[in-house]
Structure 1
Amino acid sequence: MDTARVDVGLYAEVLQYYARQMQALDGGKLEVYADSFTADAVFGHTPGREPTRTRTAILSDLYELRKRLDADPQQRRHMFTMVDMEPQQDGKLRCTAYALVLTTRPGADPGMVRSCVVHDVLVREDGQLRNQERLIDYDGV
């Protein structure tokens, strides 16, 4: 197993990035979430469907999902764990994380919606981290 060390400051920055990104999504701040992707981003988020390409298309997908979920009052929480980060020679960061998605409906206990592995390529634009690519593998699919 490769045990190469990663700069602790950069690792903390990536964890903070993920926390803010997922809290924006879970808080319904769809524009903020979409803005965490590059303009030409690739986002493969649904098994059997071609990845979404461009920040504009990602935002459109988010609005579509919101419409489908509007009839079912729930709070979703996306939790990233076990984040592994590999800096690349070109300055990009390859990150792999486990993600659990929980849903809580009024008066009910939380339930796990899915477990998956998230494969990201992060880049820095104007000093900010952004996703250039996110491909999600669902467990059990």
Structure 2
Amino acid sequence: MRKLQALIVDDDPFMVRLIETVITRKFADRIQLETSSDPVAALKLLETRRYDLLFTDLEMPVIDGMQILAAARQRNAWTRVVVITGHSTLDRVNTALELGACDYIMKPLNPGVLQEVVEQHITQQSRWQQAARETLQAANA
């Protein structure tokens, strides 16, 4: 199985390092991470690269997490987006869901919850890859 390509976006460099550390401790062999504490730079990354998994904060200057979410899903409908935020309302949750977020984690970050979410996405990605291989094999048979 190939490594999942993932991007972490949060304007707080400490939060970026925390998320990166929690993920790499358990999943370094299965996920290739990129990080950005600059949402403008992250948007440029999303324009040129495809990611399997994206972690984004909602409240950021200039470009907020909803814009990051929308850009990621527009570029690649397969991108799984996990919103991580300390500020939430029911409207924000609904909007994130409508834009295609697949998970929503509240701050302060619980490392166990983050690892559980990542594990679920790795398992799901593995199933999709297996289904694609079997589909290709059947089509070529």
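Quick note: the coordinates plus some simple rules give every number you see, no bench work behind them. Everything numeric here is computed off the predicted structure, so don't read it as measured data. Cβ atoms are built from the backbone, for glycine too; each structure is taken alone.
Thinking of 1, 2, which structure, once mean count of other Cβ atoms within 10 Å over residues 50-57 is computed, gives back 23.6?
Considering all the candidates, the number was obtained from 2.
If distance in nm of label points 7 Å out along Cα→Cβ at positions 18 and 42 computes to 2.1, which of 1, 2 did it come from?
Values: 1: 2.1; 2: 1.5.
This figure was derived from 1.
Out of 1, 2, which one gives 1.1 for distance in nm of label points 7 Å out along Cα→Cβ at positions 74 and 114 as computed from the coordinates? Don't skip to the answer; put the middle values down first.
Working: 1: 1.1; 2: 2.8.
Traced to structure 1.
Quick check: -9500 is what I get for helix-only ellipticity at 222 nm (-39500 (n - 2.57) for each DSSP H run of 4 or more, over all residues; to 500), calculated from one of 1, 2. Which structure matches?
Going through each structure in turn, the value belongs to 1.
Computing mean count of other Cβ atoms within 10 Å over residues 66-73 gives 20.8 for which of 1, 2?
That value comes from structure 2.
Between 1, 2, which one scores greatest on distance in nm of label points 7 Å out along Cα→Cβ at positions 34 and 58? Mind dumping the intermediate values first?
On the way: 1: 1.1; 2: 2.6.
Structure 2 comes out on top.
Kindly point out which one of 1, 2 the value 15.2, 53 was derived from, the read-out being Rg and Dmax of the Cα atoms in Å.
The structure behind it is 2.
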